[in-house]
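So, here's a batch of structures to check.
Values in this text are rule-based calculations from the coordinates and carry no lab data. For clarity, every value in this text was computed on a predicted model and none was experimentally measured. Cβ atoms are built from the backbone, for glycine too; each structure is taken alone.
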Structure 1
Amino acid sequence: MLQGETTESFIRRTSRDIGFSFCGFSKAEFLEEEAPRLEQWLQKNMHGSMSYMANHFDKRLDPRLLVPGAKSIISLLYNYFPEKEITGGDQETPLKISKYAYGEDYHYVVKDKLKQLSARMVEHLGSIEGRAFVDSAPVMDKVWAKRAGLGWIGKNSNLINKGHGSFFFIAELIVDLELLPDGPVKDHCGTCTACIDACPTEAIVEPYVVDGSKCISYFTIELRESIPASYQNKLDDWIFGCDVCQDVCPWNRFSSAHHESRFNPRESILSLQKKDWLEMNEDLFSDLSKRSPISRAGLEGMRRNVTSATNKK
């Protein structure tokens, strides 16, 4: 630590050195305001077939049940905005994959960064009890990032940072350190409805409420059955994930390119056209999707997505 540096300043500085764009702190406590919202969202079945969203309800709302002895949550943002627009397929049959999924799976990349940060903290601050999370446990990461002052939750339900947009992965260290909390920032969505107006499947059913069971990301990643016929001609060329509500967000004009080589697009994925996906065997897909987000959809899922996205009515 630098002379006169506070624990909070040390953690922020170290996180930047490791590659995180933003770092903030909040008190580990029960999320009283979120409890009824989450309950209503689940009761309306907006999680669709994502049954895991209904699991561990209490832990999802209180990190102290997830990490005994927790006092603070360190929220971190890791940029994944690409240097240039990425589109696969060809001009006649474009095949769009969400920006985050062309390179190495973020779970591996960001988890490695969290391990580095944890090690540096232990080295300089002493023994610390806690756990690291990257979209891998019942943690309401956007809520904690909001509480830590890293941005506000927009009408598309994504965390938006005023100076840098929303193309970030959110990660947490839930620790037994007593850290000075940062306050939340103001909501700057105003009267804008760009994300609501642009959603191809009308999944943003009202400002700040997304029906996950209508989202293109849900259809192309989470859903294991056939994509409902009423939505098959609304996929807008997306075969894995969807960026529409972020692409149209005015705040993303401030997004800047990431500097993480592990997120650079894989040529093996970029070069694939419709016939390549449909004729692919399991061995080829296994090689192609190793440590890639697209492994989550599976080969049959990707074939289904490609067929649905390209069979426009």
Structure 2
Amino acid sequence: MNKQVSVIIPAYNCAKYIRACLNSALNQTYTNLEVIVIDDGSTDDTKEAAVSFGDRIRYAYQPNRGVSAARNQGIKMAQGDYIAFLDADDVWTADKISEQVAFLALHPDIGVALTDMEFISEDGRSTGFYKRREAYPHDGMILPDVMIRPFPFPSTVLIRKNVLDGVGGFNENLRRSEDAEWFLRVAMKYKVGLIEKPLTQYRDVGNSLTTNMQVYETRICVLNDFFRQHPKVVSQYPDAAKQSLYKAYRDYGKDLLHQGQCVEARRQFLQAGKYQKNTECLGFIMKSYLKPLMNGGRR
């Protein structure tokens, strides 16, 4: 059966990239697609770029409410048996959807199929690859691995519509790390599979320092909230829960240290040390004291 795939594209001021994004969706070798663009209050030429594709896409505008609300609106409009998410600055290889549909047909017990990724620059040059098997060593119920690395990269996702109905949409109270919170809920209930091919191209358009810091802060809040809401998960996977929080605080501290915010970095490393005591964490704490001395006392 040639099941329909609904492609949901949330867009906010992405006129520069959305044509390439839409072309990659519309030129899939798998042809039973509906492409839905949710314009989340763009103030540039995103609308003009999108509607230039005519009736090949479904376009809807909403006042700016964030990417979660845009994806959720797309989910409400979707008529397909499968849902694929595609961020407006990313692109797919031509066989991305056909590979994922075939994979899920062969594995009826798996609810979500992910792909590997190629990173590309703003102008489309390849900058590297992410082999996700390093993060998720096997297919199936992989919640402990997702707890440690809760990053689905939505443009890599194809999910069965009934699975999405079972887990729900994205948390509209979150402007960042909404995909991590959603993926934790998915992995808690459903099996996840991985196609080990870079079928998704993730465009690194750069973020401000403030945005990066907020991503770390939100990620930590998401993890803590998830563990509070699901204490059985913590008791079932205590090591993964500790490692996930250790890694989140450590990574935040490393970025702060790199930016020269040594006092705040130290605070994050001390938080990390509550979950794992090791020489790595101790080394970072020492660096947080030494770096100001090497920089003439600047903190």
Structure 3
Amino acid sequence: MKKIINLFLMGVLATGLSSCLKDDTMIGPDSPGAIKNVIEFANPDYINSPTSSIYPVYVKSFDIAPTGKLTLTVNYAGVDDAPQDIQVKVALDPAVLAAYNAKIVKDARDSATELGEDPDEAEADVQGDLFEALDPALFSLGNLDLVIPAGKRTATLDVDLKPDQFSFDKNTALAFKIVSASTGTISGNFGNIIVQIGAKNAYDGTYTLKTSAATSFVANANKTVTLSTVSATTVKLSPGLLGTYSNEVTYTIDPVTNAVKVTCPSLGVLEPQDTRSKWDPTTKTLTVFWKRASGTSTFEETFIYKGPR
């Protein structure tokens, strides 16, 4: 069973991942042989790359509406502004998605083989982590020939979306590549990006989390957290258990009865679950009562909606 891991350790891991993805040449503008500026995609949202990812992966979720917009920024990153107008050509590149998926599958099969497990089963287990390209009918691209003006650092590309037609049952994404730049060096790590595209369900948002005096580990909490969309009826707590630990916790709401089911893979959840756990659609309040599978820890949580994330 996983141990509860605090946020300090998660911060270290996140920093390490970011460092792995960044170009080695960006160690300092005055370092011998360092490249002062590179052409790269700026972060469109929070990075969500697996540790073995060959490309940076970001997550963008949109309100369920007829229209939405994804804005990508190409950055002349480093110590200097653009010395002249820089022509940057960007392309939608399905090959990036294919390479990403192939790496996820290969890693799963290799790991299973090393452990003496069935690689076919391992491949089946990671199918939900693979991406498929967003249906072309659900988006339209702006001009892919960008210009970073002299004396500036950025240029933007807009992608118009149709979030109300997104499927919660698909793991969809768009992959982009910087094909060429008239000046500067294209980043080796952030010259390609994957943006996971999805819609927010009715429970997605920023909440005030309060816990009772009887709650294990973090009693009488009062903090701000987010509940982010996993599926049409499920949200995941960020940063994790009690808004404090890394342990994944999800809440699934029955849209008919408003009953709530909790999952926590690392701790387990005692069954049958507490029938007091409910979603109140009028006040947008989620009240949850559950116990660790061993029965040794009690959790009583109230999530009060504050606004969109």
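Of note:
- When distance in nm of label points 7 Å out along Cα→Cβ at positions 43 and 131 is calculated for each of structures 1, 2, 3, structure 2 comes out greatest.
- Computed -8500 for helix-only ellipticity at 222 nm (-39500 (n - 2.57) for each DSSP H run of 4 or more, over all residues; to 500) - originating structure among 1, 2, 3: 1
- Which entry (1, 2, 3) yields the derived value 141 for volume of the Cα convex hull per residue in Å³, for residues 115-242 alone: 1
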